[in-house]
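Only the coordinates and a few stated rules stand behind these numbers; no lab work does. Every value quoted in this text rests on a predicted model; they were computed, and no experiment measured them. Cβ atoms are built from the backbone, for glycine too; each structure is taken alone.
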Structure 1
Amino acid sequence: MATNFVQDGRMLDVTNNTSAVITSGQVLAVGAVLGVAMDDIAVGETGVLAIDGVFSVPKVSAAEINQGETLTWVVASSAFDSNAATAATGDITGPTAFAAEAAGNGVTSLAVKFTGVPGTVKA
């Protein structure tokens with residue numbers, strides 16, 4: 001094995017610099033990359049974030065989403081919306097996540113493929 005290997009790139013170590021516990025399954029942004037916390041991460045502690053894989057995560061209830069569609073991560077609601085949604089400041093769009101399934105109006109969760117590719121944070 002290479003002597004400069006650090007870790008498997010599908011998972012990243014992240015430190016919880018917020019004022020609240022990050023819960024297992026919670027979607028997090030690290031810059032413009034989205035991922036899912038693998039375990040609870042206490043304030044000030046380090047945990048693992050999966051940036052590659054398919055996870056069932058919150059969806060904006062009214063959103064109509066097609067399988068394969070790139071998504072908008074809505075910071076205010078901590079949920080995914082369709083790529084047709086108008087992004088607000090701080091929202092993340094682009095190739096960092098896409099719909100692994102279709103989901104219509106009234107559905108509140110969605111299987112999402114996280115790619116590990118940076119998206120775009122709306123300024």
Structure 2
Amino acid sequence: MEDANKETLRQANAAISRLDFEGFLALCTEDTEWAFVGDNTLRGKEAVRQWMPTAYPEPPIFQVQHMVADGDWLTAIGEITLKNDAGESVRHSYCDVWRFKDGKLYQLQAFVIPVE
């Protein structure tokens with residue numbers, strides 16, 4: 001199961017990198033819930049669907065450095081480069097703690113910090 005969860009997250013990241021939001025959402029549960037620590041929480045697949053184009057107007061660049069799995073839990077640590085509102089590339093360090101349900105992305109607790 002742990003290897004399957006890692007592969008699901010790899011597929012999800014690849015879909016986002018292609019701006020294939022529906023491909024990504026196919027890997028999520030309907031009741032998915034994402035908590036961005038210190039920011040906001042998205043509840044349900046439709047909320048994520050509406051948020052994704054605003055967060056990723058251009059393909060992000062992922063560099064996953066570590067994945068640590070334990071049962072239904074998977075932690076991914078790495079860097080992501082995103083465009084800011086001015087169109088400038090900004091590198092962020094992140095730690096995403098995912099919980100899976102029925103082999104799909106269910107809950108996320110995301111810690112994202114810009115790197116200077």
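Odds and ends about this structure:
- If Cα extents along the principal axes in Å, for residues 6-77 alone is computed and equals 37, 28, 19, the structure in 1, 2: 1
- Parent structure of the calculated result 0.8, given that distance in nm of label points 7 Å out along Cα→Cβ at positions 30 and 102 is the read-out and 1, 2 the choices: 2
- At a computed 0 (helix-only ellipticity at 222 nm (-39500 (n - 2.57) for each DSSP H run of 4 or more, over all residues; to 500)), which of 1, 2: 1
- At a computed 25, 16, 13 (semi-axes √(5λ) of the Cα gyration tensor in Å), which of 1, 2: 1
- Parent structure of the calculated result 16.2, given that mean count of other Cβ atoms within 10 Å over residues 62-69 is the read-out and 1, 2 the choices: 1
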